[in-house]
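J.: Structures given as structure tokens follow.
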Structure I
Amino acid sequence: MSSVDQPLCNRVAADGSLHAVRARGTMMGNRGGRLHDPATRRLGPARWRSRRWICCRLDFAGRRREVMGAGYTELFFLDEVTALAAGHRPCFECRRDDARAFAAAWGAARGLERPPSADQMDRALHGERLSGRDKSTHLASADSLPDGAVFQHGGQILTWRTGRLLVWSFDGYRPLAPHSSAVDIGTVAVLTPPSIVAVLAASYRPGWHPSAD
């Protein structure tokens, strides 16, 4: 197989790691700069360049980019639920309404008088995203988590949607075995950062891949 046929390593898993897979995402984003070598289109050792990790629309204002060209490294997500789990927030340029709703829910969750700025949210999130080179997790009871919060259990990545447990993959979601329940699962390692879990609980409704319906 030629290098032209090989997928680029720019697909983000729910745990924040980057992979080369053929499945296509429904959203794009970045981590504040270039993580790749434009000559080879291969990733270097860095996995972020600033604390501004954002989640964007695939199409905006007719703009066109060469993926893994001279600019920032374009990253792709199954959906917004995945992006949030990996620690990205909505972009204030291409997704202004979503970003404002996200900030309003953040403010409500923390009892703030006004919604926080992008910088305030980025500073808080950056401390929650990573532990060294590994994705930070926190423990919670599965039945305490809101829809869209992503967690690990039994070697699988799971999330809730309207009372159903779904299994995440790069290709989409599938239902967990019908007999499984939150009682069976108990305490889990949550991938979605705590601040974003609070945003989801406060009313923010993320975008889902069609397979979740």
Structure II
Amino acid sequence: MFRDRLEAAEGLVRRLAHLRGRDPLILAIPRGGVPMGRLIADELEGELDVVLVRKIGAPGNPEYAIGAVGEQGRVQLEPAASHYPEHAITREIEAQQALIEERRRRYTPVRAPIDPAGRIVVVVDDGSATGATMATALASLRPHHPARLIAAMGAAPPETVARLERLADEVVCLLTPANFSAVGQFFADFGQVSDDEVIQLLGTEHG
């Protein structure tokens, strides 16, 4: 178990130390991945931005993820989505896309997203249960032709890691327990990260 997200980030820094000095682009998945991404970017002398992906919650049960949607509109649905009405899923996708647009305006109001083309890109999150959110992030980045695409997270079940290995050039996951119910079970402190914290972390110069 990790003390908090920063302890997990320190573990990822050790696993990614070979990237120091190679100007990696660290793309954090908000909001929990952003404090981790800030520390990793600072330690690896890289650049930090966010990759905006939102979970698609099941109609009537928003905590149950049936997919994810990315900033360019890429949608990844899980097999469980077939159990719900298409119009309800469409409505949920549109709501999450609107939130993504709002977050981009708030998080990086004075600049465009950093171009990942030709860069070593590390996508960071605190953890991944089904892999839907991370998978959507990776799939949305691949068409931009990063030189190398790495998924990095604190905890995920083995089947999720295997799924992500088909989408990333490398997956770095610190904990891969078979008995996995939620990401938060592996963090003693798993407090919410606020939008204000994200904005502050993105505005902090590294180095």
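J.: If helix-only ellipticity at 222 nm (-39500 (n - 2.57) for each DSSP H run of 4 or more, over all residues; to 500) is calculated from each of I, II, which structure is the one that comes out at -6000?
T.: I
J.: So, one more: Figure out for me which of the structures I, II the number -0.48, -0.76, -1.10, -1.26 belongs to, where log10 I(q)/I(0) by the Debye sum over Cα atoms at q = 0.16, 0.20, 0.25, 0.31 Å⁻¹, for residues 47-86 alone was derived from the coordinates.
T.: I
J.: Identify which of structures I, II gives the largest calculated value of mean count of other Cβ atoms within 10 Å over residues 103-110.
T.: Biggest value here belongs to I.
J.: Which of the displayed structures (I, II) returns the greatest value of FRET efficiency 1/(1 + (r/R0)^6) of positions 111 and 127 (r between Cβ atoms, R0 = 25 Å, to 0.05) on calculation?
T.: Structure I comes out on top.
J.: If relative contact order in percent (Cα under 8 Å, 6 or more apart) is calculated from each of I, II, which structure is the one that comes out at 21?
T.: It must be structure I, since only it matches.
J.: Taking volume of the Cα convex hull per residue in Å³ as the criterion, which structure among I, II has the greatest value?
T.: Greatest value across I, II: structure I.
J.: Related question: Output the label of whichever structure in I, II has the greatest value of mean count of other Cβ atoms within 10 Å over residues 79-86.
T.: Largest value of mean count of other Cβ atoms within 10 Å over residues 79-86: I.
Any read-out appearing in this document is the output of simple, stated calculations on the displayed coordinates, not a laboratory observation. Being a predicted model, the structure only gives us computed values, none of them experimental. Cβ atoms are built from the backbone, for glycine too; each structure is taken alone.
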